[in-house]
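S.K.: What follows is a set of structures to go through.
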Structure 1
Amino acid sequence: MVGTGIRRDALRVLVVDDDDSTRKMLTQFFNDEGFETLAAENGVHALAVASAEQPNVIVLDMGLPVLDASGFARQWKQRENAFETPIVAISGQPFGEAMAREIGAVIFYDKPLDLTRLAASVRDLATRQAEHRRGA
């Protein structure tokens, strides 16, 4: 987990990517954009972090080791209220977009990422998800 003192009213994004440089870059980027940012390097770690911290959005790399994106999504969706958490899939692989649709991702972005578009999408999804959780 990145950061300390996470506020429960903050918009939280979980970045899941096995590539250290991409994960660190996205974590810093989302922190700079005002999000409380969490990070995980594989699907198993992502399940633990997502369960404990209840992020508003999960940014999920499609090429994960240990527990791949499909396995993560399948196990995550079995958890209470997990369906309320949108997944934004990212990948540099040719199979990424088709796999993203299969796991139920709401948005897919190819790597290299357009960070402006990614931030706008994540902010919109996180805001709507937070309002839904508050019953607004």
Structure 2
Amino acid sequence: MSRPVRLPGGDLEYAVLHEVWTRGEATTREVYEGVGQPRGVVYTTIAKVLDRLYAKGLVTRERAGKTFIYAARRKRQVVERARLKEALARLLNPEVRPAMANLVDAMESLDPELLDELARQVEARRRSRRGS
């Protein structure tokens, strides 16, 4: 059984992890320049965020002289799926049916074609479960 994915804790942690995914590997300075500077976040905060991501097992780090080089430990798809599951669990519980109706309404208001895509995805999942 696989271990549950620990998730980034908020927008800044997610932005830092996204920067590491985008670069493949990055130093604290590179992440700071890509995420911290544009947001007005100080270098030490970016370093602390990278430490938290490391503690959560979302990134690896390797010492290179006086700095660390960080790389993603979890694939983006795995983290994205876990984030979506968590968000849906919060959204849909405890009243699943009314929440699903609201979700469908929201999707339709964003783009009516999303409903058609959702229907195709649901049908494809049903076919794969039946083995067809």
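The numbers here are math on the coordinates, done by the rules we state, and not lab data. Every value quoted in this text rests on a predicted model; they were computed, and no experiment measured them. Cβ atoms are built from the backbone, for glycine too; each structure is taken alone.
S.K.: I have 1.7 for distance in nm of label points 7 Å out along Cα→Cβ at positions 80 and 120, calculated from one of the structures 1, 2. Which structure is it?
M.R.: 2
S.K.: Comparing distance in nm of label points 7 Å out along Cα→Cβ at positions 40 and 104 across 1, 2, which is largest?
M.R.: By distance in nm of label points 7 Å out along Cα→Cβ at positions 40 and 104, the leading structure of 1, 2 is 2.
S.K.: For the read-out Rg/Rh (Cα atoms, Kirkwood Rh), for residues 32-95 alone, a value of 1.11 was computed from one structure; give its label from 1, 2.
M.R.: 2
S.K.: Which structure, out of 1, 2, was distance in nm of label points 7 Å out along Cα→Cβ at positions 72 and 88 derived from, given a value of 1.4?
M.R.: Attributed to the structure labelled 1.
S.K.: Determine which structure produced the value 14.5 for Kirkwood radius over Cα pairs in Å, calculated from the coordinates; the candidates are 1, 2.
M.R.: 1
S.K.: Kindly point out which one of 1, 2 the value -19500 was derived from, the read-out being helix-only ellipticity at 222 nm (-39500 (n - 2.57) for each DSSP H run of 4 or more, over all residues; to 500).
M.R.: 2
S.K.: Now for a separate question. One of 1, 2 was used to compute distance in nm of label points 7 Å out along Cα→Cβ at positions 16 and 112, and the result was 2.7. Which label is that?
M.R.: 1
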